[in-house]
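The structures come next, written out as C-alpha cells.
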Structure 1
Amino acid sequence: MAISVGIVDDNPKLLESIKQNFSLFDEVEVAFTAVGGVKALSYLEDSQPDVILMDIEMPGIDGIETTKRVVEKYPNIKVMMLTVFDQEDKIFSAVLNGASGYILKDEKPARIVQCVEEVMDGGAPMSPKIAFLTLKIIKYQQGLNAKQKPESFGLTAREMDVLELVAKAMNYQEIAEKLFVSPKTVRKHIENIYHKLHVHNKLDAVKIGMENKWF
C-alpha cells in the first residue's frame, strides 16, 4: 500500500507543486495539503496520514510547535521537516519537539519520496548538510556534558578530601579536626586547590566539583 502523506506549508503554490510531483510515484499518496499549522491540526481530527511533511516558518502556529502538538496527540504519525532553514537552532528545536527527519526543500522529489519511505521504516532521514550540522550539534553537546576527573586537574586524594568537606560548608578548623591535620595544612591544601582549578574562592571550587559530580 502507498504511504499516506500530509503536506503542511504556508505557500499554496508550493503545496500544489509537491502534490503534483508526488503523483508521479506509486510509493506515496497525498492525504491532504494544509496552508499552515492550524489547518493541519484541524484536518488531523478527521483522519491521520502515515507521515507529515512540515515547513517551519508559518504564520499562526509555526512548524516546530505544530510538530510538537502532532507528536503528543498522534504518536503514530511520523513528522519530517521539509524546509529551507538549515540553522542549527531550528534543527535542534525540531528534533527536540519530535521531528523524525529533516529535509531541505531543494532535494529532488525522488529523494523526498525515498526519505518518506525511510522514516516509515524507522529511520531518521536528513539532507547531507543537515546531517553534518546535526553531528556538529551532538559533538558540541558532548563537550558540554563531558565530565572531568579530579586527576585531570592534578588534584590529589587529600585535596579531594578537603574540597569535599569545603562543599559541606566546614571551616578550616572543622576540616582540620576531621582530617587530623592542622588548620595551616588545610589552608595550604585549599590554596593548592585554587591554583589547580584556576579559581579564587571556595564557591567556584565547589561549583567545578559539583558540575563534574565529584561528590
Structure 2
Amino acid sequence: MKLELHDYRRCPFCIRVRILLYLKDIPYERIHEPLREWTDWMKQNVQKPRVPVLHIKNTEGEKILLESNDINMWLDKNFGAIEFTPQEDTPQYAEMLVWWTWCADILKPQIDVFKYGEHRVFDEDKHLVHTQELTIMLSQIEKQLNKTTWLVGDAMTLADIAIIPFVRQIQRTRDGEYDFSLFPNIQTWSEKILGELWFTDIVMKK
C-alpha cells in the first residue's frame, strides 16, 4: 500500500494528519499543495480542492479521503493496533465526536475572527470582545482537562489530535498575544505534544 498526503505545512487540518502519521510510524509521501495554485492531480481528482487529501493506492485500486478526522480514523484502524480511536458505541467515542463537531463549528470560526476580524477585516475596537469570546470557548477545554489528563479520559485520542493544532494557532497569533496563563491545564496538555522535539523536527518540517 502506498499513501500520498496532499498537504500544506501550516494548515491545522494537515497537522492533525501528520501528527498521527508520526505517532503510528506510517510511511507516506508528502506532496506540497500551494494554496489556490493546486497541483494538476488535485484539480483533476478533487472537485473542490482543499487540503489535506490522502490518496491511497493498493492492489485493489485507489481511494481518496478528504476530511482530516476521517483520514485519521481510517489510518488508526488500518495500521497496527487501534490506539487513538475509542471503541464505538462507548461514551468515549461519542465524546470524541462531540469535540470534533465543537472544534469545527464553534472553536475554529472564533479563532478566525480572533485572528482576522469579522469578514477578515481586523477591528481593534472589537478585538477585545472577540478575545473574550475565545476565552469562554477555551474555558471548556480547561474545565475538561481539570477532570481528565486528555480530552477523553486518560489517554490521547483523535479528539486531542483534532484540537491541538488550533490551540497552536492561537498561541502563535500576533507573537503570542493571547494570555494562556489563565489556562494552566491547557498549557500542560498542549506541551505534551507541541513541546516534543519530534513535533517541530518531523511534523512541522518543510
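Every number here is computed from the coordinates shown, using simple stated rules; none is lab data. Please read all numbers here as calculations on a predicted model, not as lab measurements. Cβ atoms are built from the backbone, for glycine too; each structure is taken alone.
Using relative contact order in percent (Cα under 8 Å, 6 or more apart), single out the structure from 1, 2 with the greatest value. Intermediate results must be reported in sequence, preceding the final value.
Working: 1: 13; 2: 22.
If we compare relative contact order in percent (Cα under 8 Å, 6 or more apart) over 1, 2, the biggest value is for 2.
When distance in nm of label points 7 Å out along Cα→Cβ at positions 18 and 154 is computed for each of 1, 2, the one that comes out at 5.7 is 1.
Rank structures 1, 2 by Rg/Rh (Cα atoms, Kirkwood Rh) and report only the one at the top, that is, the highest.
Working: 1: 1.31; 2: 0.97.
With respect to Rg/Rh (Cα atoms, Kirkwood Rh), the highest-scoring structure among 1, 2 is 1.
By the measure distance in nm of label points 7 Å out along Cα→Cβ at positions 106 and 122, tell me the structure among 1, 2 with the highest figure. Biggest value here belongs to 1.
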